[in-house]
Structure I
Amino acid sequence: MQKELKIILLSAFIMNVAGFAVMSFLAIHLSLNLDYSAAETGTILSLLTVVSRGVPIVAGGLGDRFGYKHMMVSGLLIRGTGLIMLGTSQSFYMLILAAVLTGIGSALYEPSAMAFFSSESNESIRRKAFSYLNICLNAGAIIGPLLGGSLLLVDPGYPFILSGFIFYILSLIQSMKIKANCLTQKHQSFLDGMLDIKKNKLFLYYCFAMTFFWFMFAQLTVSIPLYMYNISHNEHMTGLVITVNAISGLIFMVLFRRLYGKFNSLRLVSAGILVMLLALAAISLKASSYWLLACVILFTIGETLVLPSSDLAVSNFTRNKFHATYFGFFEISFAVGATGGNYFGAYFTTSLQDRSWPWLVLAAVGAIGFCFLHHLSIKMKSRVIYKKETMSN
């Protein structure tokens, strides 16, 4: 594995440590420490989400046009600035600006970083890179909240300031250690990339099918924690949902790493979605905290199969061009699916908290996505993308 790839993987781990050290407590910081209203807190959080998930469609094209290294280094600097502003500002409008900068920084970095993995010509290394990436992300998600919680006890602004400087340091490391020509494509235009996506009907079909996965995936941070509180009335048990998911996700990612190199990515995505929808359906069987945690572990098994495989599938759809544009466009699938999942999950766990049938509705949404992906797999059996991947198995 080349040096640049190792640097990006290490950066992913450190970034997730720094990111989760602050994002896990941002809502608390805004509402409790700064005494903002629910509307003001919601506005800042929504802006951060919309910008970080909406801008990548353009930022990905910029990466293909001007080079991945430039976008990654710029994204780290801008995100670091936004985080420091979140930790030092008290003005509502300055915090809005900070949220926008943080979102833009993330949007600039992510598509180009994913494009770097996708542009790896060696199929075996590319598969390993995506699996290692998700191991790094899960490890960071475990350590980050612990670090942020410790710093929060000293001063509420410290986690944000420290995280901001970590992003500055990473930008310096990447600017020095990553060769520009290593991450630069042939200066492809954004318009050409979008036209290529428009012609790639199978990729558009894949993005549509994956919105149903993201709808289910959103329940991990919305309906499942809220439901845990409804049945346990214990905030500690609510926090265990994310902790159990992160720890078991890291364990399963290590255990499954051979699967990612052995099986077709779409098959793994379909299998993972099937496991997730079964986990959601199982929640309806018993209103018990420990049963819910068992279902979370089952849900995590499915999630662990899907996440690296879904990135690898996008990589295969690129046909070795416009990598960042494709990954940027794929963010639309997340934005649409997760937004719908957030609204539905919040509604049924607050308005229908005594009912079990909404879990079956969520499982049915996953079943729709599973059917679409199964149909896509059948359609791709005669296509070059599918043949290229299955020949290596």
Structure II
Amino acid sequence: MKVLISGASVAGPVLAHWLHRYGFEPTIVERTPELRHGLGGHAVDLFSSAAEVTRRMGCWDAIDAARTRIEAMTIERFGRRPVEVDLSRMYAGISSSHVEILRGELTRILYDATRETTEYVFGDSIASLHDDGTGVDVTFDSGTQRRFDLVIGADGLHSNVRRLAFGPEEPLRRWLGGYLAVFSMPDIFEVGNHTLAHMSVDKLVGIYGVHQTGQTRSGFLFRTPHELHYDYRDKDEQKALLVKEFSDYGWKVPQLLEHLESAEDFYFDSIAQITLDTWTSGRIGLVGDAGYCPGPAVGGGTSLAVVTAYILAGELAAARGDLASGLKNYERIIRPLVESSRRIGPKLMGTIIPGSPLALRLMPFAAAALPKLPTPVQRFIWSQNAVGKTLSSVDLFQPQVGQPIA
């Protein structure tokens, strides 16, 4: 059975790996001319269930070796004393198994794990889809035409497959009020394996080291009263928006922005969710951010993508050729995860980016105090909210339909 997957970042390769294990023939199409890998992208988190999926794939050792190794953070604010946060203990309190890794490194590792068993087509994209009930005829931008039994969009927040099969992005998107920008630069502040962060009302700036290169990554999170309108593929326009927003910020920001123009890995996007309540239509489906992005940087989207790709492959295999049944069970199983993850984004937006002087005063001390509690106490606290439940309590071992091959 032939499956076309659009998107070669995270959910796509994970899905392809497990589909191949179950006897499917996966093909991944990626619009960029080559893999977007290496040390680019912002840092993402793999929590316990997602980490377990990568262990079953045989990728965990490579992922663990590529972790960011950031163990501590210093939070600064205008006119106040710095606050130190033990990140290693905080992560241990959230999840029994956790790794933070640059998204580009994770993409590279997943590609290496699948390139021998998956057909990759780079520099092309899907132009049209025609589902006739027995298969999907696909026309690519290159003019190539092929037929597949199933098409899955794993192509992110601005999914092309979602647009073709479910309609325009705008009605399906919920803006959470903020934006994220990240880029690489020399380690002019000698941060090493530390994170330096500066907070003010509606703004957060962070600098953290990349041990593989000796460089640093600069991250900017900010709120705006109204949504900004820009071309999400126009990097120059996005850079101008970032400069305008932070031109008079102070702290170390002027030095950071001096390296913006030369940054080759600049990333900018809105912090937004996809609010679809169904993720399959006939022989076309969505996985990861394409179907249910919980919000970049605030919703655990990478872990959710890994876990749901694993579940999708398992349900398709368990259905033994009955794609409609497999897709229906996939939707049923992931629905509680998706709904819970959607509650995370707005809450974390209010935590990570202080929205008031009171939040600005209290948040750093709460972040510093939590890791000092005994790990079992931290785990209990996290287990009482949607964040903890979503990131740590996914059951991979007893799928509701069938038993995936381990």
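Results, tabulated for the structure shown:
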{"item": "Entry that produces -28000 once helix-only ellipticity at 222 nm (-39500 (n - 2.57) for each DSSP H run of 4 or more, over all residues; to 500) is calculated, selected from I, II", "result": "I"}
{"item": "If distance in nm of label points 7 Å out along Cα→Cβ at positions 109 and 141 is computed and equals 2.9, the structure in I, II", "result": "II"}
{"item": "Origin of the derived value 1.00 (Rg/Rh (Cα atoms, Kirkwood Rh), for residues 205-348 alone; candidates I, II)", "result": "I"}
{"item": "Ranking I, II by relative contact order in percent (Cα under 8 Å, 6 or more apart), the structure that comes out highest", "result": "I"}
{"item": "Among I, II, which structure scores highest (criterion: mean count of other Cβ atoms within 10 Å over residues 45-52)", "result": "II"}
{"item": "If mean count of other Cβ atoms within 10 Å over residues 13-20 is computed and equals 22.6, the structure in I, II", "result": "I"}
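Taken together, the values in this text are just the output of simple stated rules run on the coordinates, not laboratory data. As the structure is a prediction and not an experimental result, all values here were calculated from the model. Cβ atoms are built from the backbone, for glycine too; each structure is taken alone.
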